[in-house]
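Right after this note come the structures.
Each reported figure results from applying straightforward, stated rules to the coordinates on display, with no laboratory input. Just so we're clear, the structure is a prediction, and the values are computed from it rather than from any experiment. Cβ atoms are built from the backbone, for glycine too; each structure is taken alone.
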Structure I
Amino acid sequence: MTAVKAPESAPARVAVPGWGTLLVLLTGVFITTLDFFIVNVAIPATQRDLHATPSQIQFVVAGFGVALAAGLITAGRLGDLYGRRRMFALGLAVFTLASAACAESSTAGALIAGRVAQGIGAALLMPQVLGIVNTVYTGPARAKAFNAYGIAMGFGGVFGQLIGGVLIKADVAGLGWRAIFWINVPVGAAALALVPRLVPESRANGAARLDLAGTVLASLGLVAIVYPLVQGREQGWPMWTWECLGAAVVLLGAFALHQRRAAAPLVAPALFRHRSFGVGAVVALLHSMTMGSFFLILALYLQMGRGLSALESGLIFLPLGLGYFVSSARAGAVAERLGRQTLALGALAMAVGYGVLAVTATGLGQHGAVAWVIPGLVVAGAGMGLVMAPLPALVLSRVDAEHAGAASGVLSTAQQAGGAIGVALVGVVFYGAHGGVPHAFATGLDLLIVLNVLVVALVQALPKGR
């Protein structure tokens, strides 16, 4: 892995950042990733309390994801231009305040606005984490930092439903569903207080201005992709969803053309000359398609097909988390030996785990001990850890420090867009299947197996090396 020197703008007192720096950064990653998933288990209680319509509830879920996906690339470039620590702190502050606003919402409209603000805050901070790690850590320390980033992000996704179920079940101080938002406030405030002391500042040397035309084209193009994919299935794919997707092709095509001609592009075309980045971003997109959608159909299977409560189904996620924890903790050592094939091994393990779950679900039907799903969950979780932990390091390993923020924004965007696309595709398969929920679950898993096989094949196009 190629070492990248820390920019000269980093303050002397944090020139050699310790693990306290990483802990602050990963706190931001964890709580924003957690909030993307945790809200799902609170939907029934939220709808009853706020007298929300089904459409409003959809916007509560979608508002965060759309704002996040649309802002990541621009936010990454803002970090390059104006300082990654500054943008990280701003994003963390916005996210924390927005969480308090969500917790205090008295109407569905106020909650939707808070969720959009949360998404904006998450978009501002997430690419800065990878950008800071890629510029201030070097050698083995950088590899460990990237590995920790993957673990934190995966934990937020894997344990989101369990944590949400526990908070709602505990009903601390009578807060009910509002606890899932209040929990972010003290955590975010504590991390924000430590940013000036522990996180070094860095930015691109000789940075120019923000590419405003590129910002508008990229943001509109990403909204035009993510929004119809999030809302389309729920509304039966009306004509406007297809019009949006068609417009997205035009907008992103115009964005790519503009980037080639812009004096100070939002995403430097030179980034894609590195095969590790171009191919790696596609790997990240495909892998994210298989993770978020799996969490969705697993939760639907456990609650609709097996009759478990939100907390009970959250507990079933524990074996998945165990497999993820063990494999991600060892992923760095495995990557030292296998390099890019670590990703292939992880994707293959996910495919095997999904296959075991498909056979188990159809064999059990809607009866039988639900504990039989545990072996498949452990294998699938282990595969996720082997992909998520080393992926950022492999994708960003050859990116120049001056483009670290923009590259991190592209990678994060690929992951978020992949999650939305995966949920849309697998949702169509799941809800279109006949023969009951277990069969629909197995059919959705078949599609995820195919996507993981594609990841295994695409990994072979990554550069060799450890």
Structure II
Amino acid sequence: MKSSLSKPRLSLAQIIHMSIGFMGIQAGFALQNGNASRILQDFGADVEHLSLFWLAAPITGMIVQPIIGHYSDRTWNGLGRRRPYILVGAILTSIALLLMPNISWFTAILPPLMVGAGMLMIMDASINVTMEPFRALVGDNLPSEQRSLGFSVQTFIIGLGAVIGSMLPYALTNYFGVSGKAVDGSVPLNVIYSFYCGAALLIITVLWTVFNTKEYSPKELASFEGVAEVQEVETDNKGFFASLREDFKQMPLTMKKLGWVQFFSWFALFTMWVYTTPAIAEHVFYLKGADKKQLFADAGNWVGVLFAVYNAVSAIYSLFLAKIASKLGRTHTHALGLAIGGISLVSMFFIRSEYLLILPMIGIGIAWGSILAMPYAILSDSLPAKKMGVYMGIFNFFITFPQIISGFFGGMIIKHLLGNQPILGLALAGACMVIAAWIVKRIKE
């Protein structure tokens, strides 16, 4: 017998409070995306092996998110269900942000590249502890008709955080006079201070969410689903691996189909994050002169600006996503965004001006905004409330697995199939995104 209760609608202010911590998380994530490759290359990594270092991110995500989802589904204490994990993850991520640009502190003990890979792993494990519960909060707290809005608000806030994180190195140098000079054996000061600012923003915004968000108890959530589920919540004491195996068997069909969309989307994104800096350096900045060390640093700073542009566009686009989805449907809206992003990535091959590169960033921003919101909006209606956390964590497999594939084989593809030209890797990423658009269009909501 089903309960007649339904989740109350939340105000826009309540949804913003619930999601504001994502601003700090994404600022840290953007700092990593825009600067990890240059930090690793400053300490001796070559282009062919960059993707291997980036494997730390998807591997830790694949392990951490299902575990956090499983246990957060079963947690209830004074801070709530998801908020304890959000808070602990934020503290760990902030520590990792403070350490990442200071690899030189540890090079007397371990090789620099080993320290760099370790820092990436610690940072990504911490980000994943924080990120998964934020996704589950939208499913927990919002009725079905508000979920597109909820994920759109999250996307807008993610975009703001990413703009801040991406722009920090450029802004500190050009507006505050912090040195951006590349010195052998060290990371530029503007990058170091940017990571410090990101750590502070993360803690402040996450604390805002933790202390300004209400969560429903397990019994309240069960009452929205039906009386029978109350008993199941109380008696579900299976171990983690037994539960995970059962959850995989009962995975909703919509989730399986979305897995292919996520595979091609995130293969493209991972390739873009890893290779944009060397691609822009070789394809655009090295044409300017012979001082490749400084030109590479300049390219890294400009990539931060470009990433800020696509994140700003994603934030603006997210404001219209709910209305577009109501007109076109969620799957067609996502297909449109992915197609625009894929074409934009391919177009970068034909551009030789750093300023004209802003144009494809607009299309990539539309795709990024859709990727951050639409798959979760499509998925959430097919998930049971009591399994929202673990299925959001399992869904992360479809994000991390393509990144692992790209990490292992991306360098070989660039070197042996694409003539060691990172710019062709971006074109390949665009083709993958177009394939994802074709697949999602064939999914019935």
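Work out which structure the value 23.0 belongs to, where mean count of other Cβ atoms within 10 Å over residues 121-128 was derived from one of I, II.
II
One of I, II was used to calculate P(r) over Cα pairs in 5 Å bins from 0, in percent, for residues 145-328 alone, giving 1, 6, 8, 12, 14, 13, 13, 11, 8, 6, 4, 2, 1, 0, 0; which?
For P(r) over Cα pairs in 5 Å bins from 0, in percent, for residues 145-328 alone, the value 1, 6, 8, 12, 14, 13, 13, 11, 8, 6, 4, 2, 1, 0, 0 is produced by structure II.
Among I, II, considering only relative contact order in percent (Cα under 8 Å, 6 or more apart), which has the greatest calculated value?
For this comparison of relative contact order in percent (Cα under 8 Å, 6 or more apart), the top structure is II.
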